[in-house]
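Undergrad: What follows are several structures.
Where a number appears in this text, it was derived from the coordinates with a stated rule and is not lab data. For clarity, every value in this text was computed on a predicted model and none was experimentally measured. Cβ atoms are built from the backbone, for glycine too; each structure is taken alone.
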Structure I
């Protein structure tokens, strides 16, 4: 089974200047664990996860003035729609991630989470 079979293509994308409060509200409303952060000046898309937000809250920052672009997952990795779910899992394990941005060339194709992989494997009988 491929990443393209299990990934979510309807991703939520924000800019780096969104506040952490705004980003977390979007995530809560949509019941998702991450958002893609698109910064035209960056090399590629970034990702802001619930873990990043919890870490920021624990450090005592102001959610209304702290920006999403300042709290992105460090050293995030990218996956490909043509990867196997095993390859995506290995990339997530190596990086300690629960979400992987899926890119096709320079375009964001979707996002895949550990939950997506477990669900796909469960549905396939694997």
Structure II
């Protein structure tokens, strides 16, 4: 085995494992933040970790009709709906366009702030049918 090859593989393994740990940490932060946001909106926090249910509840927290989840099946429209949903979700916690931009750029950090800050309150109307 060539020393240069072994060093290269060691570096690659170190880089990939570090990257994986960062991604897992970022995901855990996102889960904790979603859990707190759901609880702040009077929705059970465990619903934040179930893949389709969390999206369904997020739509309801934003005050939109949950049937709008069908828009996610239309290519192109799904991206626009995702942007609109993120805006309405942030707006339901009392933020405007600036808060929306922070949410898009620094999502987990902004969600942690929204979830754990005592200054941020859920001001939206939960969609109940």
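Undergrad: Matching task: 3.7 is the computed value of distance in nm of label points 7 Å out along Cα→Cβ at positions 45 and 77. Pick the structure from I, II.
TA: Working through the options, I get structure II.
Undergrad: 100 is what came out when volume of the Cα convex hull per residue in Å³ was calculated for one structure; which of I, II is it?
TA: This value belongs to structure I.
Undergrad: Another question, then. Can you say which of I, II returns -10500 when helix-only ellipticity at 222 nm (-39500 (n - 2.57) for each DSSP H run of 4 or more, over all residues; to 500) is computed?
TA: I
Undergrad: Another one. For FRET efficiency 1/(1 + (r/R0)^6) of positions 13 and 85 (r between Cβ atoms, R0 = 35 Å, to 0.05), which structure out of I, II has the highest calculated value?
TA: Comparing I, II, the top value of FRET efficiency 1/(1 + (r/R0)^6) of positions 13 and 85 (r between Cβ atoms, R0 = 35 Å, to 0.05) belongs to I.
Undergrad: Hey, another quick one. Identify the structure, out of I, II, from whose coordinates distance in nm of label points 7 Å out along Cα→Cβ at positions 53 and 93 was calculated to give 2.1.
TA: II
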